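What follows draws every value from the coordinates through simple rules; no lab data is involved. None of these values were measured; they are calculated from a predicted model. Cβ atoms are built from the backbone, for glycine too; each structure is taken alone.
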Structure P
Amino acid sequence: MNNVNEIEESPDFIKDQRDWLNEHKQVRGLSWAQLHSLIGRPAATLSLFSSGKYNGGPAAGGNGEIAKQIYRYRQTLTRQAELKYEAPEIPGYFETRTAKEVMHLLSWAQRGRMTLWAGGPGTGKTSAAKEYAERASNVWYVEILKSTKTISALCTRVLEAMRDFTAPPGTARMSAYVMGKMRDTQGLLILDDAQHLDVDQIEEVRGWFDLTGVGVAFLGNEKVVSRMEGGARKAEFAQLYSRVGLRMIRSLPLRDDVDALAAAWGVENADVMAMLQKIGSRPGGLRSCTYAMELAAMLASGENSELELRHLERAWSQLSTHPVAA
């Protein structure tokens, strides 16, 4: 990739970027608003530039600066295309023993029950939950963000999962609207990263559960369990936790889970499989295995070679500051 700041803002350079932009817009069927998001210049500015009518001075970013920004975008597209060619195809959803357990827990929850899954990162709970939401009807998967700090914010996230953007204003009215959407649906609300929910939000969810009969599944890390089972807030969560009918805890992936990942990648090399087991036994689990396999496959492809242990070891050494002993 070239350093754009070293390129001369010549009339030929500006014309080349203008011609490319017009062709790119037409071929891709993009609007100026979409190109604004991709390039970082206002839609009106890009439109004027494309027709040769932009007269903004240096302070506003003259034609040369706009041309450079378009060139940066072109270089980004070129590099992404190169990576797409080099990068291997990452396997989609594949069934592991842990995934089957998550599916069972979610199926149970959709019977109008409340369930809890607590696990470390990379155990596959999120991919299993999303897959369940794709397979079953009236399942609303919601990833709780740290910014989801209020009941109204939680209601908004739930309604987004329901693809409903017409809720009335006000926390109480929004919550009542959510309950109206849930009632008599035999639905399931999946709350992923539930460790970010506070006491008031969890109590609101308990109210939805009690008043609508909707199933609820809390997915999160081990903090979810420790908060509800003990500590200073044990009494605050008592009413909720007494309703949890099925609990599962999994800190790391099982060996069978890593074997399933290896099979999904088409790994048959025993040394590579053993290395994957070592990576999978660390925090990050299957996610770390996927990142390592993706990079290892790219390294092997660059050598026109079959993926071998040395590729995976090199990939892992680049991804981790704590290499796994061979």
Structure Q
Amino acid sequence: MATPRFPARSDGTEAGGLPVAAVQMVSGSTLQDNLQTAARLVGQAADQGAKLIALPEYFCLMGQRESDKLAIAEPYQPTPLDLAPEAQERLPIQTRLARLARDHRIWLVGGSIPLVSDQPNKVLNTCLTYDPEGRVLHRYDKLHLFAFSNGTESYDESRSIAHGSPPTPCQIGAADLSRQSVQWPMPLLHLAQSVCYDIRFPEFYRLLGRDHPLDLIVVTAAFTWTTGQAHWELLLRARAIENQCWLLASAQGGDHDNGRRTWGQSLLINPWGQIVAQQASGEGLVTGVVDPLVTQRIRLNLPAVQHRVLV
């Protein structure tokens, strides 16, 4: 595994922090092909030194029909690698994610996967974050379900997806970061997980940062080409600016075999709202370093997070 090489800050000093990567995919309708592509790209990102890697929404399947999610939905298992091999075979998505995290010694934000829900004919659209031991560190079931119709395109996630619960922040301890050779000067890294349509709701992130300002927002998405062209970059930059934190967005980006076209443009954005790295369309990686000193400097110069009154 490659040793992270941090870029220089604007003052010429070496940038410390968390090396991250967003994986961009053009997932198809075959589960095993998508899992293999995800594994290859995660491996490439880890070889480049990334310690936190995010996959896009629906990385495991962009099906021909809405009901295809039901066919591959798995029951939730926070420690699949502790199961017997035959039990692991019944959980191919969660087992693959856990193994990738453990084998590469990374934090892996596993895009979104369909989990079994308590509602008939519906799944949960769930984002699982794994620690370097391959165990689930945090679970988020997508809360806001996308709906859009313009006379040409029509989407309604609520037909096949159940609403999730209000989110909680994800935290990674400095000692755990240090064991992975990550320089982090604070006791905790405060992370917000979110999925696609969530980015249209600024209060979602205010809630997650209410008790402690966020260090990093991670967005996993499959924005349509129509809505992405109009709003994707604008929304992401706004969420980074108003929370004065880094934002890593991993997206689907291209023409899928089910006829759907997604926008792409996976991004890393700094707390000033500047795009540090991006991938327009197609399969690829976006890499960079979440530098806490950049965050501190911006919040010192413009203490907007401290000036919050309502939330």
Structure R
Amino acid sequence: MRRTPALFVAAGLLLVTLSACSSAPSANCDDAAATGAASDLISVSGKVGATPDVSFPTPLKTTKTDRSILTKGTGDLLQTGQAVRADVTIYNGATGELMPRSQYGAPEGTLPITIGQTVAGISKGLVCAREGSRIAVAVSPKDGINDGATSLVIVLDVRKAFLPRADGAPQPHQAGMPQVVFAPNGAPGITVPKTTPPTKLKIADLKKGDGTVVKRGDAVVVQYTGVLWKNGTVFDSSWTKNGSTTMVANDASSGASSGGVITGFADALIGQKVGSQVIAVIPPDKGYGKEGSGAIPPNATLVFVADILGIQ
């Protein structure tokens, strides 16, 4: 169900996969880089969202990632596990050489990033910043790309922040549906009733949002957990994989070039509003059918709880 996070650069000629280990989603600032001497050496001019003019002394070396927030944005503090769209410029700190850069000025040029799923130096620069911020980050080699031998200089413009969790109005429980409780960070715990599973798709709102309506084919930012109806076993959860992910609200079996998800999950997303949280009981014919998939056995009825956090 998950997609591999990737950084698309400039005119799409270069693809840099940015992946690194991180802690589970957090609402505090423990993972944020502190202000430090190295980031203070980075000079940046220009408006947020426009190509920055960046200068710094070379070689710039640091053994600890630090940051300077050059422009303070608005809104809530960004959390580990939260998805954003950002403009990114990267330099080799030793030589001053320009490395990957966003396509500034084009909405499609901003980069989808999930904090905690990308390069550690980028995540540390984003945690506890705000939407609209411009941040200069001096990245230590261990927090850089591919465990590099040199420090990096990164400038981040946070153009859009997606919800960290569903914020819609709570809805009453529907009879016959699984019960759901929530951890402090918003992760759901699902208790399946000891009854025969329904043979038809059932969808109910746990929270009703008031944001943009999800249309077929939209790339939707979600947090989700899936369990087996048979025994309540969790077979997949974004909450244990460092945060939100993006899924295409389309039936994967339709053959659409944009991809998609299982039929029942697509049906649960389409028509919902951003900020909503939905629960879906998915029979085998709208799930993985007679074949099953990985930890999902053949002819399994599935239960998903999904937070709808935004549309890319």
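Consider the structures P, Q, R: one of them gives 3.6 for distance in nm of label points 7 Å out along Cα→Cβ at positions 201 and 281 as calculated from the coordinates. Say which.
Values: P: 3.6; Q: 3.0; R: 1.6.
Derived from the structure labelled P.
Among the shown structures P, Q, R, from which was the value 23.6 of Kirkwood radius over Cα pairs in Å calculated? Kindly include the intermediate steps, with their values, before the conclusion.
Numbers: P: 23.6; Q: 19.4; R: 20.4.
So the calculation was done on P.
Could you tell me which structure in P, Q, R was used to calculate helix-only ellipticity at 222 nm (-39500 (n - 2.57) for each DSSP H run of 4 or more, over all residues; to 500) as -7000? List each step's numbers first, then the result.
On the way: P: -17500; Q: -7000; R: -1500.
Checking each candidate, the match is Q.
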